[in-house]
Structure 1
Amino acid sequence: MNRLGIESPRGLVAFAALTGCLVTMAVAALTDAGGLFVAAGLAGCGCELLLHRTEPGLMSRLGRLHMGATSRFEFRCVLLLLLLGRLHVTGPVGLAAAMTLVLCLLAGQALHAALTTLIRRRRRLAVAARNIDLRRLDISDRPPRRLTEWPGQRMLVYELSALLGLTASLATGDARWVVAALALAAGSCLITVVALVPYLVRTVRRLPGTAQVLAEVNAWLVRRRPRTVLYFSGPRDRAHQVTRWLGAVAALPTPSLVILRERELLAALEPTPLPVLCVPSAAHLAQLDLSGVRVALYPANTGWNIHLLRVPTMQHVFLAPGDDDRAAAVDPYSKVYDQVWVAGEAGRRRHVQAAVGVEDADIVEIGRPQLDGLRVAGTGGHAPAPKIPTVLYAPAGDEPGAPGEPIVRALLDSERPVRVVYRPHPPTGRRSPEARAAHRRIVALIHAANERRAADLIGDVGTVGEAGNVGENGNVGEDSENAEDAEALRTEAARRRAELAKRIAALDARLRRADADEAMLTRDHAAPDAALLTEAEALRRQWHQAHWAASPPWLHQVIEGDAPTLHSCFDQADLLIGDLCGVVGDFLATLKPYALTTPVGLTEEEFRRQNPLARAAYLLGPGASGMDDVLRPLFDPSLDELRTARHEVKEFLLGPATPPSTQRFTDAVDALAEKGETIVRLRDLHPAPPPGAGHWSVTR
């Protein structure tokens with residue numbers, strides 16, 4: 001189904017039904033079956049509407065294959081004329097009128113598409129911006145969405161009008177009904193086209209040109225004088241690479257700027273107080289006045305980095321990902337930067353041992369600023385064991401042979417109960433049908449386990465002491481005195497969560513403004529709305545608290561999507577089971593125990609030797625063997641024999657706990673900016689000779 005862009009079985013059924021309706025309409029037109037034609041047409045309209053709302057991926061793919069909404073509409077119009085000609089209901093004059101109106105309708109649709117495309121392209125500025133005052137550009141409003149968007153749905157209205165007119169003509173034998181319906185559809189299309197003309201004129205006359213936009217942006221750059229630039233180029237699905245550094249850059253005490261190269265990244269970027277520029281053209285980027293910038297930060301190695309790397313007045317820094325301790329994390333391209341910033345000693349060794357041209361003196365350890373807010377397990381003594389420990393299973397891979405099912409089954413069948421929070425990697429199953437099927441089986445196992453626990457809770461009330469404790473028979477339950485109070489609190493938390501979700505959605509709509517296009521957002525986002533951003537952050541914190549409070553402490557959870565966040569799951573977890581990847585590397589910052597699966601073909605000793613992250617991990621064998629040993633420290637923290645190892649590995653991979661990573665990042669930016677200022681001053685004292693100076697030249 002994914003090859004067609006279909007996301008659900010319902011979408012597949014609707015697509016099959018739509019295809020059947022088109023074939024039925026063709027057969028009905030050829031066999032003079034007017035009633036069947038109308039029925040198939042109405043059913044086809046319903047299928048089209050359903051697919052437009054539920055399967056946008058399929059609609060886009062059909063458009064790329066030249067079978068989009070316009071092509072299907074034209075095909076059905078031709079079938080309608082064929083039917084009218086064969087039924088002889090309209091007569092020669094009526095048929096000629098119907099043909100003329102259909103041609104006008106199709107011409108109007110083509111003109112509408114041309115106008116909307118012209119307006120959209122003309123409104124695309126050379127530079128798009130957020131949180132930058134460009135109001136002097138006097139950018140006009142875009143046309144209302146009802147005039148420019150939903151062309152497929154608009155054509156369905158025209159088609160529905162024609163089908164209703166045909167129905168009346170078939171019932172009465174009067175051709176005027178279908179002609180009137182076609183006239184109504186063509187007239188509506190004409191009105192839409194005429195309504196777009198003033199917006200086209202306004203766009204052509206008032207929208208600023210490239211030179212004016214660049215001049216205004218440069219004026220802002222001169223006033224603002226950003227010292228640090230966070231620069232990123234890449235596809236939309238890699239936006240997280242720049243998003244994870246927004247907080248650290250926003251915390252810098254000096255002015256900063258984000259520069260993106262792809263327009264689609266603006267929509268994917270999280271709301272931020274930082275000023276953001278999107279400059280798709282390298283020629284326009286070269287015209288920006290970035291003379292005050294001293295430090296340029298690059299979260300990813302991409303070819304378009306060269307467009308900023310050639311600026312000599314900046315110190316260029318590659319922010320090494322530091323997701324894990326794989327040698328593949330080292331890129332030979334990194335030697336083009338002035339410095340490479342890594343999390344800890346492991347990153348330094350990785351680059352030096354790879355011998356890709358990065359000097360040890362040019363490597364700076366800054367920690368991981370993104371992890372400063374994580375809740376760290378206590379370091380003094382043994383913390384009391386939780387009544388029902390939470391195990392977070394967060395696989396990061398999408399491989400068909402991943403040991404997910406045995407791990408989840410072993411957790412659910414554990415002799416001493418645990419709560420399982422299963423959070424698969426978001427793209428799980430998109431590329432591999434086997435992985436998608438395995439994910440569904442895991443979800444089914446968890447739902448079945450929840451049903452069994454609910455049944456045990458009902459049957460074993462009275463066998464437990466405190467709410468959420470473990471009874472003598474190993475079941476989980478709540479005593480009768482506390483059960484009603486706990487349920488009332490959870491009900492209130494669920495109500496609160498739903499209310500917060502609505503408020504967050506409304507706030508996001510205000511921040512992102514889906515009703516505005518790129519030009520209007522550039523005009524209206526003159527400054528960051530700090531109050532809205534603070535409110536949104538507070539609401540999300542409250543939502544996470546309400547989410548966890550709304551579920552019983554014994555209830556297993558499946559987390560799909562972006563919420564709750566991975567870091568919120570970290571705060572709930574007492575143990576993580578994952579892969580050798582960045583998820584486990586982040587969890588290491590909490591100093592809580594974690595487990596890894598030993599790869600096939602490697603002994604535990606060799607696995608630990610090759611991967612520092614595995615040196616502080618409890619290891620699972622094939623088929624999740626050894627799960628009892630992994631879970632034992634959850635019920636008796638004194639048995640956690642890897643506590644010291646986790647401290648050592650954390651410092652090796654992520655750097656020391658003090659000073660905080662955010663402070664180390666700020667200090668590194670300040671130190672490099674001072675170095676950049678010194679280099680610029682020396683360059684000003686000793687300017688380069690003009691081209692050709694000191695050389696003989698021969699002229700005719």
Structure 2
Amino acid sequence: MAPSFDHLPDPEEEEEYDDEEELDFSDLREKFEVQLQQGLDTFVCVDGLPKVTEETKPKLIKFLLRKLNSVGKTKEELVFMPVGESGQTDGFAFVEYASPAEAAAAVKSLDGVAIDKKHTMRVNKLTDIERYGREGAVPEDFTPPRIEPFAEKEHLRSWLADPAGRGRDQFVMFRGDNVGVFWNNERDAPENIVDRAHWTETFVQWSPLGTFFTSVHMQGVQLWGGPSWTRMKRFPHPFVNLVDFSPGEKYLTTWSNKPISIPEEGHPALSMDDDGKNYVIWDIETGKPLRSFANLDVPGASLDEAGQPVKRKVQWPAFKWSSDDQYVARLNQGTSISVYELPRMGLLDKTSIKIDGVVDFDWAPATVIRDGVKTYEQLFCYWTPEIGSNPAKVGLMSVPSKEVVRTLNLFSVTDAKLHWQSEGAYLCVKVDRHSKSKKSLATSLEIFRVKEKGVPVEVVDSIKDTVINFAWEPKGDRFVAITTAEVVAATAVPPKTSVSFFCPEKVKGGAAVGNFKHLRTYDKKNSNAIYWSPKGRFVIVATVHSQQSFDLEFYDMDFDGEKPEAEKDLTANLMLMNTADHFGVTDIDWDPTGRYVATSASVWKHTMENGYHLYDFKGEQLREEPVEKFKQWLWRPRPASLLTKDEQKAIRKNLREYSKVFDQEDADRGASADLAVVEHRRNLLDEWLAWREMVVEEVLAERRELGLPEDPLEGLIKQTDEGEDQVIEEIVEEIVEETEEIIA
């Protein structure tokens with residue numbers, strides 16, 4: 001059909017239209033105007049790109065797609081990169097995404113990302129061109145931005161300056177639906193600082209240096225701090241189950257068993273690239289996610305009868321941090337270790353470290369300065385099992401060089417556990433070896449002397465039984481091991497154990513550490529747990545999670561008494577200071593100063609006699625408090641001391657002078673406490689006397705109104721004129737015995 005032109009005006013009538021008033025078409029223009037923002041909200045403009053020729057443009061587009069697809073889905077044909085008259089690209093490109101949410105995520109995540117040393121991407125919505133390009137959208141005259149007045153923030157470590165001036169420590173207690181933070185007052189009841197109902201939904205946690213208090217919710221994780229306990233940060237990871245901080249509190253790892261699902265309308269922090277992931281690593285300072293990861297499929301995972309994967313225990317933390325927060329690594333079971341550099345979260349040298357059969361690894365907990373090594377490095381250890389004719393192997397690797405600085409071959413290995421000393425000076429590999437018949441196990445301890453030249457390895461083979469627990473002394477060179485003659489499956493009656501103490505031999509001059517020697521063993525125990533004081537020297541050997549035994553034994557490794565002759569050449573003087581028991585004990589926690597220790601029985605493990613006990617380092621019980629629905633007790637950690645080693649040494653040297661001042665303060669506080677008790681009792685007595693006097697006056701007034709004598713005894717005993725007393729006889733009848741007989 002030919003188009004009709006009847007609706008067009010007649011040219012002869014144009015003059016007539018000109019003479020008439022101008023018609024108003026605003027309603028039609030508004031109805032049929034093309035809205036540029038409709039349909040263009042899936043496009044972004046990427047600026048700041050390198051200028052390349054037509055031949056190299058495909059390579060640049062492929063490189064660009066790696067970054068573009070990290071937040072959404074796009075293709076090579078959806079990237080338009082114009083070429084100028086010079087034959088080179090103009091340094092920008094237009095990109096179309098599958099949805100507006102992905103385009104918004106690209107602007108949020110990719111804007112400001114460096115491409116190389118000279119180029120940085122700037123990503124904006126295409127619709128912003130129209131919005132800012134309109135006349136008057138951007139004012140011609142510059143108006144300086146308004147600078148908000150400085151608002152002083154709360155001091156996040158103010159708790160270190162105890163307002164009472166006594167250097168007290170704080171702890172958090174989670175019971176029922178309430179979470180409270182308290183000052184520890186030794187024997188007295190703790191002083192409550194803050195107490196809130198439903199502060200968390202699952203559990204609570206302190207950051208490693210005590211700066212932040214962590215609450216966990218279905219919507220994510222929140223960090224609290226400062227004197228007013230205000231919310232500092234929130235990390236919206238839905239259905240979060242576990243939380244882990246980096247040692248320096250710069251980063252945070254969150255994990256949820258339920259994969260992340262990004263809705264169509266988007267997420268306040270996560271992007272489409274995070275959809276289906278389980279782990280998220282966050283930058284605490286900015287509150288932004290750095291990278292997300294999915295759960296790894298474990299090779300050889302078994303299936304149940306329905307063909308579904310059998311649930312395995314989650315290895316936590318799955319991402320392990322270097323001591324200086326520069327690296328985070330993840331184990332790819334049996335194949336490799338992926339080391340990521342922070343904060344970019346890119347793979348070190350863009351590839352994982354391949355280690356065939358690797359079972360486990362662990363970072364050194366401190367930056368170790370090895371003999372003869374002057375370059376920066378972080379160390380981690382790993383072990384691999386026997387594969388074919390190849391022996392099991394323990395390796396020590398330096399990062400970032402990826403140099404293997406020491407390896408050790410092992411034979412007949414059933415299992416191995418890696419135990420770093422707190423300063424990284426020693427690494428103990430607990431090796432469980434099986435006999436030729438594979439019917440019995442024995443344990444050897446392979447100790448790497450990391451700081452010494454060549455990293456020599458010392459074998460402690462005086463242990464003939466299986467080690468079920470091992471713990472280094474913090475900041476020291478002694479350790480405790482719990483052994484059993486036979487590893488028995490979990491039964492109602494646990495096997496008997498032995499507790500062995502080890503320390504180095506003395507070396508002339510004291511510059512070096514001698515060989516590790518057996519100090520003493522205590523047999524026929526039920527112990528299964530070791531808890532060192534964070535300052536070293538004192539250690540608790542306990543029985544936890546048991547239904548029959550609840551023993552606590554407090555040991556001093558540097559007792560000031562006489563030393564046995566057989567132990568003269570060893571660097572320890574062991575003494576059992578005290579014993580105690582706590583029915584149903586599930587957790588034991590030292591305070592950060594090593595002065596006090598709390599034992600607790602959590603309702604998460606059982607419902608019998610829940611609550612906590614508080615002891616001093618000598619094992620003397622200071623307080624016992626049953627708490628209904630008790631769940632958690634956690635001491636607030638302290639950051640490292642700002643004093644130098646020389647200043648700390650000077651304080652220890654003059655400790656007796658300082659202790660006199662502290663003893664006097666304790667005595668004054670005790671005297672003031674006694675005075676307060678006496679004053680309180682005196683006030684109670686004065687209140688009672690005042691009340692009694694008031695009641696007596698009211699009774700007298702009432703007797704006057706009734707016409708009764710003021711003295712209620714008046715009229716019962718009267719004085720005669722001769723001064724003799726008048727005796728009033730009163731007869732009282734009392735039934736001694738009563739017998740009832742029925743006569744037929």
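Just so you know, all these numbers are worked out from the coordinates, no wet-lab data involved. Since the model is a prediction, treat every value here as computed from it, not as a measurement. Cβ atoms are built from the backbone, for glycine too; each structure is taken alone.
Quick look at the numbers
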read-out	value
With helix-only ellipticity at 222 nm (-39500 (n - 2.57) for each DSSP H run of 4 or more, over all residues; to 500) derived as -17000, matching label from 1, 2	1
Structure with the greatest value (metric distance in nm of label points 7 Å out along Cα→Cβ at positions 201 and 361, set 1, 2)	1
Comparison of 1, 2 by relative contact order in percent (Cα under 8 Å, 6 or more apart) - largest value held by	1
Structure responsible for 17.6, with mean count of other Cβ atoms within 10 Å over residues 289-296 calculated and labels 1, 2 on offer	2
Value 33.5, calculated as Kirkwood radius over Cα pairs in Å, assigned to which of 1, 2	2
